[in-house]
Structure 1
Amino acid sequence: MTNEPGSAVDPAAEPVLLDRCDGVLTVTLNRPRVKNAMTWTGWSRLRDAVRAVDQLTDRVVVVTGAGGDFCAGADLGGPPTGGHQVDDMRIVSDTCLALHRLPVPTIAMVDGVAVGAGMNLALVCDFVIASSRARFAEIFVKRAMSVDFGGSWLLPRLIGLRRAKELVLLGDIIDAAQAAEYGLLHQVVDADALAKAVADLATRLADGPRLAMAGSKALLNDAFDTTLERALDEEARAQAVSVSSPDAEEAIDAFLQKRPANFRRTTTREDR
């Protein structure tokens with residue numbers, strides 16, 4: 001599951017590869033011959049990789065695909081697990097939940113196709129940056145399948161119920177420009193500028209105050225499932241944590257000294 005230094009595993013045989021660099025964990029779906037369609041094993045590898053994120057060192061998670069495509073969803077020709085379909089689907093659901101619940105920011109770097117569960121894998125990330133040649137589809141209906149990987153929850157929140165029904169019930173392919181017009185994407189860039197655009201955003205997020213961003217992300221994720229009164233209570237609790245953190249101390253010191261804040265160095269101070 002990893003191509004990190006010291007790994008004895010052949011990266012070419014692994015459905016999910018990990019690479020860590022300067023606080024950014026890049027998770028690459030690695031089945032390019034089938035446009036990174038995932039088997040049950042592939043989904044479970046992805047789930048386990050996300051669950052193993054260490055928020056002290058992995059300040060940002062980038063999800064992408066090998067070989068010029070993001071993810072073609074589930075590999076319908078893959079080997080069965082031998083278990084019940086509901087149990088198999090729980091692997092997919094757990095993968096979605098693991099990504100959604102990550103306290104650190106997540107970025108989907110999308111090139112080529114992102115269809116079915118692959119589209120929703122991108123959408124469950126906090127930011128989606130796509131190349132101009134990327135294509136998206138909630139293709140389930142064309143395979144006589146209902147939507148999964150959180151699409152029924154994500155899409156109405158992101159683009160409204162009527163447009164969500166349009167995408168899911170018709171299953172049409174849309175290009176990156178249309179996906180951006182719908183409000184599904186953070187940024188669209190030329191394919192040769194994709195890696196830099198993602199790296200720039202990842203660096204900006206990695207340089208941010210970890211606890212404050214984690215608290216805000218959790219509050220926003222719960223926004224549609226709570227009342228204003230509860231949201232205010234949760235904001236107060238989150239604020240009490242963030243203002244007493246080393247990040248807040250660093251922010252005040254930087255303001256008084258008229259210099260940029262360095263939140264990366266506060267992690268060591270926080271762990272003492």
Structure 2
Amino acid sequence: MTDDGVAQIHDILRSALIEVDRVLTEAGCRYFLAYGTALGARRGGDFIDWDVDADLYLHSQDRPRALRALRTELAGSRFAVEAPGDPGYEYLFPRVVLRGVHHTLIRVDLFPLDAAPDPAPLQWVLTRLLRATNKAHMIKAMDLAERRHYGTAKNAVARGAKAVLSVVPLRAIAAAHRAVVSAAGRLASGRTLVNSSGSYGPREYFPAAWFEHGSTLPLGQHAFAAPAQVDAYLAHVYGDFLTPPPSEAIAHELEFARRHYVEPLRLAGVVE
């Protein structure tokens with residue numbers, strides 16, 4: 001199944017990824033295709049039909065240098081960087097976005113790979129602390145008007161949570177998150193990494209060896225860096241990753257993409 005609007009989003013995302021690849025490679029920063037972007041590249045050599053964003057991993061120790069390089073090299077281009085601490089940005093990881101539209105509509109997420117402890121009990125605690133700080137930061141900073149996919153009940157819950165968090169400074173939440181990541185690093189052996197902004201719980205913990213020397217995967221006409229054992233990585237995150245979902249599920253995902261991404265971008269004049 002294909003959709004012309006989603007296909008145009010894919011064209012923009014490919015252009016963004018090519019720019020990110022160029023800048024990070026020149027800066028000597030390691031990145032890897034992640035999540036649905038890696039899945040689409042591995043399964044079909046391109047984006048999944050209904051995917052409307054791109055996902056990368058970035059080693060945390062490379063992040064300051066990567067962000068400096070991206071901000072410098074993308075200045076004056078159609079793309080920009082949004083990062084923690086920027087006004088109106090609610091996440092604790094950076095993303096590359098299309099200038100002129102809200103950052104939720106066109107984005108390349110740069111998820112951090114942080115050192116994590118090996119024992120499962122410590123990972124259980126770490127997961128909950130990371131989830132709490134990420135969620136609190138997002139709710140505190142987000143613009144509910146841009147959450148078009150929120151239903152009435154979810155919107156009401158988010159408004160209530162924002163009211164509760166109104167007494168907590170945003171910088172305090174970000175500082176708490178950094179403290180958790182730092183404490184986890186002190187307990188780490190170097191064998192395990194975690195996406196400290198991830199939402200998959202135990203599936204966010206990976207052998208560090210997967211991200212020491214990567215492979216490559218084609219995404220359209222361009223090859224991008226991917227985890228060294230990409231099949232093991234995708235099986236870890238998704239299970240049976242080679243079997244596509246049923247056609248009814250694909251149709252549902254495409255309709256969601258049309259309503260919440262294609263239509264706003266069409267109104268903004270980004271897609272036809």
Source structure (of 1, 2) for distance in nm of label points 7 Å out along Cα→Cβ at positions 237 and 261, computed value 2.3: 1
Among 1, 2, which structure scores highest (criterion: FRET efficiency 1/(1 + (r/R0)^6) of positions 37 and 253 (r between Cβ atoms, R0 = 30 Å, to 0.05)): 2
Winner on FRET efficiency 1/(1 + (r/R0)^6) of positions 45 and 189 (r between Cβ atoms, R0 = 25 Å, to 0.05) once structures 1, 2 are ranked, highest first: 1
Highest-scoring label, criterion being distance in nm of label points 7 Å out along Cα→Cβ at positions 77 and 245, among 1, 2: 1
Read-out log10 I(q)/I(0) by the Debye sum over Cα atoms at q = 0.17, 0.19 Å⁻¹, for residues 53-100 alone, computed value -0.50, -0.63, structure in 1, 2: 2
Top of 1, 2 by distance in nm of label points 7 Å out along Cα→Cβ at positions 141 and 221, largest first: 2
When relative contact order in percent (Cα under 8 Å, 6 or more apart) is computed for each of 1, 2, the largest belongs to: 2
Top of 1, 2 by distance in nm of label points 7 Å out along Cα→Cβ at positions 85 and 157, largest first: 2
For Rg/Rh (Cα atoms, Kirkwood Rh) computed as 0.94, the structure of 1, 2 it came from: 2
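The numbers here are math on the coordinates, done by the rules we state, and not lab data. On a predicted model such as this, the values are computed, not experimentally measured, just so you know. Cβ atoms are built from the backbone, for glycine too; each structure is taken alone.
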